[in-house]
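The following blocks contain the structures, represented as structure tokens.
The numbers here are math on the coordinates, done by the rules we state, and not lab data. Computed from a prediction, not measured in an experiment: that's the story for all the values here. Cβ atoms are built from the backbone, for glycine too; each structure is taken alone.
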Structure P
């Protein structure tokens, strides 16, 4: 029985978590899902209703959480005091996670969980690690990007998680090298598990109608570089290039991007469409000519690991323009299935879009190579089978 530990579930932008859980169910893996916080998204993906596993939401009140600690402190006093002391040394935030971990450890024992798996290396992995210390159930976690690269990440604590986890999964070779530098002794227990997608849902369609449509699917946050795309669209407008740009996603930068679009008089060309379900996103892949995601490293160090929307677009047969940030060049090969441009360079991005517009042979080559470039390593049936094998090894 695998106990999934998540910061919050479901989250609209984290389609990869829902997809993984659905595929684990399809492959016969028994699950329990533990969400450390209540859900806040009101818009849910259609597939959420297909999930058979119930979601256990941890209480938000300290007294209700601590009510489950008494049995642990009584039955495993040494482990309890050791875990509490370690959490206390890491600060108040870790003490709160310890309170959650005690509740989780007790619930996991009652539900006969035999392995914890956390998504993201920060809070969920910390709670899984502390719960493991309390009840002896092994744990693992999947590491992505914001949980690794932000400047405020506690690398000492991350090294401890790496050292004590049964295994660690991560989404790119770039991440594997980063984690090996954090904790060299854990190198052999860090595994490359790509973020799988349901490739039967992201299929190439017929050639879309004009006008030429650029699609971007991204949260409106600094690391996605959406402002660079808006500026590139201004440059293309000034060069009298007839393109439309549709941006799907929500985030803290929406107001700033709206102002940028308004000040550049781009309201008739650049459209912020807001958050959308997977079905709506798939429909937009089908009507787009080109996918653009100009990722960059944010001021706080945050960066993408390997964006899921990028692999979805390739699976749907779209040429992609992006940047050589972290693991992106591992899937996007310049001139083969897409184009790479420097981060934050709107002129270079506009030039690459013009290249695709003007060179029909290039466009056809990129489109033809798009889906084959992700077919072998990003099919969620294969990625989840690899993860399932690690779970089986961990449990015996």
Structure Q
């Protein structure tokens, strides 16, 4: 179990030496516009999925945008793309640390602040948006006033596990991301604790323990947990997708690990033949695209576009803030009776534009400060 970026790249012409491959690794970790582009696209699709799934604007716009809205409603659940990316990005940053008790604790706290502070701010905005819209739009969208127990469950990332209604759309993903982090930290912590107590001659074998445990859990996820909907509130449901990102990172960092990735792709393919799951197939495609991008050297070079790069950087903020924006815009549209099909289409377009603007502000004043604060625990 690990998570990160590349080396051992073989470009279209020639083969990189090991030293030049390592220079590419550093460049890739510094900035990866290809990953930014994937993030930007996935975040936009998720926003469209939520906009197409909640009343009243989606219903009112259906005479004009019905087929498109139906498509986003049915196929726009692409959060697994971010789960693969999480595995890919976390692998490198975690695998070369020492995981004693202090190191593990600091990393968990750092990760919690990185995820939770923007998440808490988004929840606060969602509660305010719900209060504004509660008398105008369906309570299934605006939600009821939260209870203390519900708020506490959200603070602990346990609302889905404990059966509380989520206070905004998509918050489950943040909870799953944190659970996946805990699994990784636990694997590395067990490895380093054992290394301290083992003779030197067995260190090499013990050092492989996190990956061995990762393989066991990933295969269990593929053939059992990911096929049972009751496990969707737990990281084990998604671990097979996360582990794919880990293996892609390792395969790009070390050519010898490419065989492991090939074997895992085969195992995923077999699991899809046993039980076809479109979202797992999309996760597999995401992993293969990342690997191809790394082998072609595209991760650090393409696309060279500032808008795409910015949309990628602010994708988490957009993910968190777009639903409260939708509630407020839908409330305004209801109040002004702009509920004709064309008016509803204009409302959806306006809500997306406002969401991007709000995400820009949220990124500047919430997400970036949260990231800086979290680094104090590094």
Structure R
């Protein structure tokens, strides 16, 4: 029951309550569902190792840091509670996955759920994109003449309009809630691609065509529609890691260079340059982020408050986390990230991974 409710909760968290429940979303059914999942999961908590991991401790510390960043950094008690409640669903999703996705079949079910979410968002965004989106951009407000993004987001919730380097309007596919930014959605798509190999089988051509080739192609198409430069870099890094054992490091790098050239020829980034010299504005944003960290070193300027301070986000995880949460929150963010990277490196090194020792009972088991 806990696993099933967890999957339902994750579906609602990714789609949004308004998409799943429609007009009934005003009754805050997602909160009732979260409380129900929490109560059902309590019996499994004592036997779980989740509270003994550094990542769990880091998430608890991050929740405290989010609260204090608004309470002390912004001096807004009401905003501290709002920030805390906004952060909790992210941490709650992590705990649910760690507690209930503890077998191969359950992991496959989780991957299928994420695949359905990604395919739905990609299909909705592609349908909207190829059915009458104006090349002139979002409609203008009557009073100021500026783009009316409020009306646009209501009519086109899966498309983000944005100017290219040439000044033309380009549209990037995005999701809702957890994935309401094209970069976040693009990263989810890239992370899901290797997970699809859970369903592959050697020498099963038809099965692999249905469970690998078609879904991965759809995920790559969705990644293209996000026009995310971060997702492109992640794809290239993943291709190098996947190919270096079979081809060697240098050939794998050459393959990545070829893929990058093909992606740029296909306008993967939506007309936006990738190279640092074309993104000098990022350097200015990073400098401003460091200045905010100097003026608010301990608890930062408030969680999710950096765009309000700079006019936009800094597009750098370290230079977003540190000025928003200060060194206090940065400590717990690092505490979550580094052990996770270490675990990935251990799994990627088969000689360092060993089976657990078999359990031998103290007394022989009597035969019937």
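Sorting P, Q, R by mean count of other Cβ atoms within 10 Å over residues 104-111 from high to low puts P first, with the largest value. Of structures P, Q, R, the largest value of mean count of other Cβ atoms within 10 Å over residues 240-247 belongs to Q.
Set P, Q, R, criterion distance in nm of label points 7 Å out along Cα→Cβ at positions 88 and 208: the highest-scoring structure is P. For which of the structures P, Q, R does the calculation of semi-axes √(5λ) of the Cα gyration tensor in Å, for residues 32-223 alone return 34, 30, 13? It traces back to R. Source structure of the calculated read-out (mean projected area of the Cα convex hull in nm², for residues 136-183 alone, 3.5) within P, Q, R: Q.
helix-only ellipticity at 222 nm (-39500 (n - 2.57) for each DSSP H run of 4 or more, over all residues; to 500) computed as -20000: which structure among P, Q, R? Matching structure: R. Looking at mean projected area of the Cα convex hull in nm² over structures P, Q, R, structure R comes out largest.
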